[in-house]
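Please go over the structures that come below.
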Structure 1
Amino acid sequence: MGMPHDQYASDVSRLMEERIYKTVHIHDTEDIRKALAEAKERGLPISVSGAKHSQGGQTFAENAIVLDMRPLNRVLRIDQVSREITVQSGATWEQVQSAINPFGLSLRIMQSQNLFTVGGTMSVNAHGRDIHEGPFIESVKSFRLMNAEGKMIEVSRTSNSNLFGTVIGGYGLFGVIVDVTLSLTVDSLYKQHVVPIQYDAFASYFANEVRNNPINVMMIARLSVAPEAYLTDMFITTYEKSDEHMSAELTGLRHENAAGAGVAKFALGLSRKFEWGKSLVWRLQKKGYLLSDGKLISRNNAMRPDAKFMEYADPQRTDLLQEYFVPLDQFRPFVDGLREILLKDNLNLLNITVRYVPHDEESVLSYSKRDSFAFVLLFNNKRSAASVEKFAASTRKLIDLAIMQGGAYYLPYQLFADDRQLRSAYPHTDAFFAAKKQVDPKLIFQNEFYARYAHE
């Protein structure tokens, strides 16, 4: 066993920290093979990391050789006719968007921000805002995986198909994703439509006016966290197909405005500390939403919202993301239960958005077993052990609430769920771990998620 170097790994939450053996920056497949050989020689595990925006140790393990995949970031092929791209797994979505935008192409599925890596998105099987698209797995045509033996494996729905639904949403436990071929769509022009609404009317409005209206392509909704309208007032933004001319100004990729990001960052900082700050932010958001109503935007620009204002480095506190999925008919009961828990436990909720996720049957660890609403929650919390444990206890209440409604919680975040909750939300958990052992019997690929729940 190799003696660990004086290195530590963490992630954007800064809640977990683990001593690792070392970090290897991956530029090509030979770098991966060398890391695998060293891991075997020294009896060490391998962990795989990208942008490190998961928040539960999914990108590192104790005494591991951590592969930083970000240098492996080349676009290998763009096929404008078949609307496909082949790209290395360390590329960010910003890099991908920059490559495909000149061809009039766009991604089918991507998280709200474009700072994540392709491999990271695959490993958590993320979802986006397009109401006609399910989780990321739907847009994957094929990928190449290097297994624990250093062998390159071609994976698709017809080749080594047993790996398709386990590697995608597999948190790096089955091998190293080297590159992936994705199906793309056309970069179309949309008109934004903004509607203020009360939460108890949202589900029916979505069913009748959003999902059943063929003009709608994307949707995101936001619940108020202001004390005077706590989880009652909402805004829905839909993106409707537009026949207007797609000018060069509209097709050019939009970049964040530094001044605007500064104002947003300041307002979010007030929201972290004061209840009146949350009221201020909600008033500003309402003005912003109403100003955007009727404005035209390209699909690519709609899929690259601002992110810099969320950067946060307070040494005593941290921002924590969580996500819950509930069936469509359980929207109101879930929000009512959510409000009760958050107020009773006095959690500092900064933001909550709602998206629609069609059901997914391809991934083994599917979080949307039925058509679902996805609730993305952003909290601010102290980093002290006592405060984190209190937050963990509240999280377990939220997880039970989602499970009680027939839903699930999202796995890339904190490891607060107990074993019962994991297996209730994800009934195929044991089959997933069994598949991992079959593919990687020496357990070369590991992370804190595996250590916490696999019970080897």
Structure 2
Amino acid sequence: MKFPLSWLREYLDTTASIEELSVALTSLGLEVDGIDNPADKLRGFRIAQIEDASQHPDADKLQVCRVNTGDEVIQVVCGAPNARTGLKGVFAPSGTHVPGIDLTLKATKIRGVESNGMMCSERELELSDEHNGIIDLPEDAPIGTPYVEYAGLDDAVFEIGLTPNRGDCAGIYGIARDLAAKGIGTLKPLPGEPVAGKFDNPVSITIRPEAQAGCPAFAGRLIRGVKNGPSPEWLQKRLKAIGLRPISVLVDITNFFTHGMARPLHVFDAGKLSGGIQVGMTDGSEKFDALNDKSYEVPAGLVGIFDDSGFLGLGGIVGGVSSSVDDETTDVLLECALFDPIKIAEAGRALQIDSDARYRFERGVDPASMAIGIELATSMILELCGGEPSNVMIAGQVPVVDREIAYRPERTESLGGLFVELDEQRQILERLGFAVDGSGPVWGVKAPSWRPDIEGEADIVEEVLRVH
């Protein structure tokens, strides 16, 4: 699980240093596997402009470019298909180590033409997997400025080893909540205003009886009149920092909440749907082209998403190309559903598909996140894409989590070997989202909806001691 410090601070008001955060995370059981700052390996890269691009005299696919670096104009041979006169991009001078290709540049001749340095793609800078062309910056990008400064890349990225029971920390907000409970800052409240629907959702949603165990609840909201396209720079930076390639604003919004809130979402192009959405079990005849650029023959017994025309995708795993959003999308159906962890694991193993959604549903997604997830995503879609939202339609029933555990506070010492004051125990549990009732030798403690792993008294002792 990766997250940049700047994203964490969207949810946590803290002045803690990188070292203090690292120590606190590990003590909480969120072991830090590494801390990487992309800026450290990109210090020598600067914004530059191609002043002239002409055909290489001896190679059809190469261009000879005169590149203004801010200090001088030098010659670079470039093979990128988008290299052109006037393009502003990222330049690496001779002597620079390019991390994505593990190469230190030196002045050389390419097919007999001198070349000094390199115009770079995002993959060469290890910012994403994009390598179809060199980075193409806006016209107002200042020539000669260090790229890390311009792009805001001077941002430490933490990687933590997440144990299978901590699905709540598969989202950055959950990590922030743990740190706040530890006293490393204050958790910022999430906006809670629901978005008023302007009309009833015309896309029907049905969960077939045989699929109800695998998909207890499925919420959908139609937003019509949206404008899809590239995401704003701030959103692209967020995703690139954790190694995701920005795709389009609608898709990027779903990825933002998947990683930020541990709340997987999906978007369908409503104009490509035939009839309503149906959640059912596959019978072994289904085939589809998935959004991961692979094609699958689907075995029987998996939770699938269908419309009147057939199979659309695997619920909680991966969607299909046939209903995917694109630049022409104007009406979008936003999905926010719950899927059974065991069924998700079975489907993922059967087809050997690893996805960000599978990773979270396997660990258990907070049932209560359905309501806030669809509202937060709707708000961002309206802000970035425009449009008009329908009312939310929900099929099935969201499980109600209401389990109380009899807890004896003295067990921190008798079971865990450490005495913790009663007031501190109560404060720790409440900061973690537990409801605590009682003041005598036995308390009634209710675990929050995002902690399905809390099953007994020993689990509560562990929570107190890891935060203490």
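Each of 1, 2 could give semi-axes √(5λ) of the Cα gyration tensor in Å, for residues 42-201 alone, but the derived value 29, 20, 15 comes from 1.
A value of -9000 was derived for helix-only ellipticity at 222 nm (-39500 (n - 2.57) for each DSSP H run of 4 or more, over all residues; to 500); which structure in 1, 2 was it taken from? Of the options listed, only 1 reproduces it. To which of 1, 2 does the computed value 1.1 (distance in nm of label points 7 Å out along Cα→Cβ at positions 26 and 50) belong? Computed on structure 1. When distance in nm of label points 7 Å out along Cα→Cβ at positions 58 and 394 is calculated for each of structures 1, 2, structure 2 comes out greatest. Could you tell me which structure in 1, 2 was used to calculate log10 I(q)/I(0) by the Debye sum over Cα atoms at q = 0.07, 0.08, 0.12 Å⁻¹ as -0.45, -0.58, -1.11? Structure of origin is 2.
Coordinate-derived values only; no laboratory data. Not measured: the values here are computed from a predicted model. Cβ atoms are built from the backbone, for glycine too; each structure is taken alone.
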